[in-house]
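Values quoted throughout were computed directly from the atomic coordinates according to the rules given, and no laboratory measurement underlies them. Computed from a prediction, not measured in an experiment: that's the story for all the values here. Cβ atoms are built from the backbone, for glycine too; each structure is taken alone.
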Structure P
């Protein structure tokens, strides 16, 4: 039976901010961009990180790469953990629930992994995630934890005239599930999301946290155009059945490189795409198994997805308001 206040299901008060924070001015280094990459759910996949950096280096113009949380997860090997964190922090980064819980002085907290899992997620998954977090915590040094604690929970950016709120979870909370594809399928919930857009004054929210990609159009118009929720799913794990690629959200003045987009849309003059991240799948699996062998918590929860992908398909990503 699901226990709604159990570790791994609760969302601490300290995780909350609220949509009005996005009314603040966009910082200069994130304003008027030509290309923005939002990379959520890297999950410690160092090979995916290398591929993201390669693709970003090939982009032209004024550009920024933002890691919007949960860049750690499977990287419980201390050397890999250090390399992932060092590289990510060379760019713009937010903390997700994983980084927030890693930053604590004690690996055990009332929040567990901080995932705030909804009731449709099995208790076994929740329990294993709490155990993964405790093991991962041992890979972090006090300096790592200090660096993670200093990261923000949200940011604003703009590409051309598109104003974007960047979060890990949703418009209200670092671990909120309000931008999950399951939630956005409900018309009544989209009315709540419309209210968030009105309070935030943005044209799009770029997010992740919920592990499946969705680009949901929302009828919350600013300057005559609809708003968008842009959830990249996971950068460090497969997002579609039979497809080993991770995904990032690319928001740009120019079209995506040929063959790179799994799904996309255009709003005004801005191109929005779920870009495939394709490191060598056999090596990704080999590295995962070296840290999380059969029977381990991460193996039980995630290896089927890593090898087969979830029961989800590219045509399910872009959803127009109905």
Structure Q
């Protein structure tokens, strides 16, 4: 009653905002899509799509069929990859989820180099401001995460250490002064990245800990201080916040991987370098369904080695083992 072509067709319908968009994705005309949909509905004796103006909307039956189709097609792709690995090839789908900025800057190039080494691997990268949410909504093999994780019963690999800094453009500090103590931050323009519903207006600072190459000294004596800032600007994209900091809009909290070159070149400078923020290590999660696949293990190792020899040259340092 239903064949693979039907499953691929309904998957394309579900992924498109309109029948016209589905037609473009399938490389056919809109009338051909409408005719095929009508034939499938007649064969199943079910209505799959609500007809009407505006965005395409699946019925409850259409949603169920699309969900099952995605699962079945994903299983078939996995099966093909698993069979290829039985003959010793690193092959099959490699579905990676990563944060926006780090995904574009580091994960995408690593996927490209991995694909050149293993041409039978079919990669797909999803960059998002909510990786943990994305893994609940779509098929995935590897998820890259920065910072503290909730208690997840998943295989985790530490890819690299990652410090976080407060920093600002020299021009901003020339105009508004340089904070001498954490409490001074409340009198400055500060920017935040709003992600994952976290309270990003609390900045916990510990005395000491600045490493060579980024400025700062041994740090003051004292206890942790948590400062509540009133954001003057915000975005869900860390690269946007970094660009605003470079433009002199204010002080931001950013990961080492994001601003290291800016600090080296003097485009940004450390603020309160004698104080340190909690680290936000870069980790990878592996899907239990595919964790033993050769392509997943090979890619995890490729990321660890790639970050170790990247332009960060050990600034994302530390023992990368799990």
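Just checking, which of P, Q has the largest value of mean count of other Cβ atoms within 10 Å over residues 172-179? Walk me through the numbers on the way to the answer.
Working: P: 23.1; Q: 15.1.
When mean count of other Cβ atoms within 10 Å over residues 172-179 is computed for each of P, Q, structure P gives the biggest number.
Quick check on the output: -8500 is helix-only ellipticity at 222 nm (-39500 (n - 2.57) for each DSSP H run of 4 or more, over all residues; to 500), derived from one of P, Q. Which one produced it?
On the way: P: -8500; Q: -11500.
Value -8500 for helix-only ellipticity at 222 nm (-39500 (n - 2.57) for each DSSP H run of 4 or more, over all residues; to 500) corresponds to P out of P, Q.
Using the calculated result 27, 46, 24, 3 for P(r) over Cα pairs in 20 Å bins from 0, in percent, pick out the matching structure from P, Q.
Values: P: 35, 60, 4; Q: 27, 46, 24, 3.
Derived from the structure labelled Q.
Can you rank P, Q by distance in nm of label points 7 Å out along Cα→Cβ at positions 164 and 244 and just name the one with the largest value? Please report the intermediate quantities before stating the final value.
Details: P: 2.8; Q: 1.6.
Once distance in nm of label points 7 Å out along Cα→Cβ at positions 164 and 244 is tallied for P, Q, the winner is P.
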